[in-house]
Structure formats: C-alpha cells, structure tokens
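Just so it is clear, none of the values below were taken in a lab; they were calculated from the coordinates. Computed from a prediction, not measured in an experiment: that's the story for all the values here. Cβ atoms are built from the backbone, for glycine too; each structure is taken alone.
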Structure P
Amino acid sequence: MKPSEKIKALTFDVFGTVSDWRSSIVDEGEVLNHKWQKKIDWEAFALAWRGLYEPSMEIVRQGKRPWVILDVLHREILLSLLPKFSLDDLKESEIDHLNYVWHRLKPWPDCVEGLSLLKKIHHRCSF
C-alpha cells in the first residue's frame, strides 16, 4: 500500500493558506482608488481591517455578543475604518462592494494546481 492510500482526510485552513487576502484587498483597492479618485494606502487599510478581526471574534467567543456571520463583523470593522482612511463619503453600494472583497479573494498562484493534484490523488485512493 502506498502512503497516499492510507490518507483518511486532508484538512487545512484555507483562509490565508489558499487565498491571498492581503494582495486581493490591495489590488482591488488600487482599482477603487482610480474609480473613486482617492489615494488610499490599501496595504495599511488591509492590515488594519484584518487586524481588527481577532478582537471582534474574541468578543463573540467570550459570549459578550451573539454569534453573527463573518460578513457582519467585516462590515462593522469596515465602518469603523472608513473615517480613518478618508472613505467616509462612500455610498452604501460602495461599502457593500468593498465589504464583499472577502468573497472575491484570489488564490495563491500555486494553490489551484496543488488542490487539483490532491483531487487526482483522492480519486486514485480509497478513503
């Protein structure tokens, strides 16, 4: 029996491991800079947005607030950052679009090929 045939499950964190959240936000932000005639430092924005994720989640984990979907937490964090980055003049539709950048994250260059190879191995193995 080959080692790959002994595999029962493959588990891994896909957020940040498969997707490049930072570049995804920065790249989309650069497009928005042009569209909105802004000069936002999207690298700093991405880091600030992600940096507030854990503290927001910790409040939920401690039971200090009810469970909500991640889109709600991302939006709350986003709203808190808008004035700090001179984005407090955005329309609701623009805020929504920006918030859903988390749904449009780009994969790392090698992950599609890697996941495809794992899929091929899975079809050859009897899990």
Structure Q
Amino acid sequence: MGKVILIVEDNTKNLKLIRDLLQVSGYTTLEATDGKQGVEIAKEKKPDLILMDILMPVMDGIEATKILKAHADTKDIPIIALTSYAMKGSEEKIREAGCDGYMSKPIDTKEFVKMVTEYLAR
C-alpha cells in the first residue's frame, strides 16, 4: 500500500492541484479544509505525512501543528507547511510551531513532489 498524505488546505484549487500531483505520483490522500478537521483526521488515520496550509478558517495551521506535535499519537508525523504567508520571520514562526518543512505557494510542481518524496524517505 502506498504512503498516505493528509492535505490540510482551504483553497479548493490548491487542494485539487496538490491532490492530483500526489495521486499521480502513487500516494493516497486524505483531505481537510481547516486546521480543526485536519487535527481530527490526523489523530484518527495517522497519515505518513501532513501538508499544512497556514492561513485557514476555524483553526490556522500554526495552531493545528502545535496540537499535533503535542499529541503522543501524532507527534512523529512530519508536517510540511504550505503557505503564501511568506513574510520576514514567517518561516521561523512556522518551524517554532513544529513544522518539519516549509514550502511557499504557489508551489513549484516538480520541487513539490521531490520534497514530499524526500520527507517520506526519512
């Protein structure tokens, strides 16, 4: 069975692009449209990797990441932040929350799949 990746993304176009790229590459995807839903799915399904948007309704990606990294069942799941929130200091804030990696949007489709593959190989 292929690796399972949880995509937490509120923008439907971004979600579709990411899902399509991952599925074409042979990955199984789970989807959430806000941080709260992402936390619930991650705790229940325990994916191999989480792709976390930062700016979302209900609960943002920073808060969701902190919750997941503090929970025994999900603390070891790698989380890559996907964000268009690329201001000075934002990468530090994202890493302090517990994200293992960081990629700015719009994503570079070739680099994206390469980065996902590298994180899953760790």
Structure R
Amino acid sequence: MLREFTCICCPNGCTMEAVVEDGVLTKIAGNLCKRGRTYVEQELIAPTRTISTSVRVDDGELPLVSVRLTAPIPRERIFDAMAEIRKQRLTAPVVTGQVIIKDVLGMQSDVIATKTVRKAEP
C-alpha cells in the first residue's frame, strides 16, 4: 500500500511516499535526509509527539508561562496530557527548567517551564 507522510524532523518538511506491506516499510521516496526514513519507520511502529503550550501564572509579570515536555509521548495520549497541563495554575515566580508536572500520566516525560516569569511588582 502506498502511504504519504510529511516529515516533522527538520525544517525541510519533506513529503515522502512510502510503500508499506504488512506494516513493514519496503520503499521510500522524497526524503532529503536519512531522518525521513527513521521518522516513517517510527510512525508505522509507535508514533510519538512532544507538546509545547502554556500555563496560567498568578501574580506574575506575565499571565502565562511557556512549557514543554522533556520527552516525546505516544501520539494517542496527547489530549490526555493536555488535559492534565490545563489543570495547572502556578504562582510567580516561575523559573526556566522548573518541573511543573513530574512524570505526566506515568509516561516518563516531565512538563517543564521554558521561560522565567518573575513576580509582578506592586
């Protein structure tokens, strides 16, 4: 079966055509680098994604802090992880690298702050 993939590994965003037989990649075309093949193989076996979003901050110089996962999680669990992240509400100060959720949903990935938000001045 011929399947089309758009690689998300680098800025090239290669559109690749892959021949898949019984769940096995037998041929690939359109990838500009070897990461494209690896990406398609991963997508066929167990697709993963990372999340970058934001969390509300009370008493901060900014109302939100950007956060991300420290490791990819299974693609089918993205909405579950986002539901957990949306429940969070922090109080300033928040520092870059601060763990917001340790081991979110038991998936061996932490949610961490990617920005520092200082306490608002009165």
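Computing helix-only ellipticity at 222 nm (-39500 (n - 2.57) for each DSSP H run of 4 or more, over all residues; to 500) gives -13500 for which of P, Q, R?
Computed on structure Q.
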Checklist outcome for this item: distance in nm of label points 7 Å out along Cα→Cβ at positions 71 and 103 gets 2.3 when computed on, of labels P, Q, R, structure Q
Checklist entry - A value of 23 was derived for relative contact order in percent (Cα under 8 Å, 6 or more apart); which structure in P, Q, R was it taken from? => result Q
